[in-house]
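No value in this document is a laboratory result; all are computed from the given coordinates. Computed from a prediction, not measured in an experiment: that's the story for all the values here. Cβ atoms are built from the backbone, for glycine too; each structure is taken alone.
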Structure I
């Protein structure tokens, strides 16, 4: 337990030490990626990393209540924010990929969902393999373009599948419920992606959802990408493209707590737009998702490089 009052916790994620250099010396590295120029509705996710770090102070005054591991004991550092190319999506993705490639196990704080493509590229190259993907979202994000934007935030997994960095047969989407064109929906399913709609998740319950995720992913190296709009706007109003009928925060937490054994090699939490938040509830939900992931990995002893 920290001897520092919650309000005085260092402004890094979970109060972790800052270490912008030599990230390979740390088990887990958190980095912010303040990019949001590919958004299609409300902008503002560039402010997400700072808000998530701020809200994470609520999670440092004791151990995780089911895994009994304390963030103060985790091999965790905060590398600050990645550099991006202002106003240029493709150049930003190249810069993000280069910076991510030097980090063995990255927990990325977005930023919009488009950043995930660069992170998947970096990890797939490091491993020399296609990745399994666990994707929480309200949207399939497999549009071939977003209103003429080739690399908008709704096209990230179209490119990941087309580039062969994600194995669509080992990809599962949880919480999908937005309007979508039928050809986009059919293309996604035809690639082999497993889609669990928001209503299906509600009906199945956390244990059945977790079993389905583990069955799809198998033993392949995996990545977790969590768009905060997977949660219902009642639980996460601070996002750019809210959709009703989503998961409650407890449901997402319960599913994550049942994903032990998956060979996760990195994760991101994206699309937090704090200008639309209320009382930090969205930022706290996002911080908690990353905290749950790290607690799971530490409890399993999964401090391993991604190559």
Structure II
């Protein structure tokens, strides 16, 4: 990619980041606070949710609904200042010992250093599919939209509409893909200073506590599971309903270029290039498509 093309993609991404949609969601209806002994709060008549962490405890919440495929958007603003040792987890997960999970984790850092965006995908209780990125903006100064698209064809992680990672369904080639277990959306703010910042070398500075992350603008275009039945109307998982077009959604040419730009400039770890970690051979999806 030429430098002029890269600059143009960056400009388009920054313009998209500066025009955030505000969704009229009521977080009181969409989420249940699950732990934290008062450290998690839903404010402004359901428009804002905050999680806090101090030396005694973190906090967390989960969605009231379970989903079997969905396009999930949430605007987040992360812990400002010295956030070293803190982790803000935002993920879809099923229950049980052979769970499926689609992870965003945001690893705090010293003031002025970038957050690390950690992603992972679990199928039947097995993960080991980590990719990590820096962001091209300060995620603590304003709200930005973090999205998970999960449909029968692929899983796509996006930031302000820009894809950063795609994991395609290669079940036909023996690669497990999460598609049968319903998941809830979870988020938590917790202390992980034994590993989160520079492998645990930088500890949490508790004089900065309480640490707070903020959430708003939740939106879910999703198949909601109620009593085992899906809200999606299509008879096929690849529904042709206009309202369920996200079930067939894939990256278009422009989005593929943006994905390549992010992975070329901001990816800092990719399990598919870590041959030392897999001495018996790389995971099969790594040989099918680079960066999956």
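Can you rank I, II by mean count of other Cβ atoms within 10 Å over residues 80-87 and just name the one with the largest value? Walk me through the numbers on the way to the answer.
Numbers: I: 15.8; II: 21.9.
By mean count of other Cβ atoms within 10 Å over residues 80-87, the leading structure of I, II is II.
Out of I, II, choose the structure whose coordinates give mean count of other Cβ atoms within 10 Å over residues 176-183 equal to 18.1 when calculated. Mind dumping the intermediate values first?
Numbers: I: 14.2; II: 18.1.
Of the structures listed, the value fits II.
Source structure of the calculated read-out (mean projected area of the Cα convex hull in nm², 13.8) within I, II: I.
Have a look at I, II and say which one yields -3500 for helix-only ellipticity at 222 nm (-39500 (n - 2.57) for each DSSP H run of 4 or more, over all residues; to 500), as calculated. Corresponding structure: II.
Determine which structure produced the value 15.9, 52 for Rg and Dmax of the Cα atoms in Å, for residues 48-223 alone, calculated from the coordinates; the candidates are I, II. The read-out comes from structure II.
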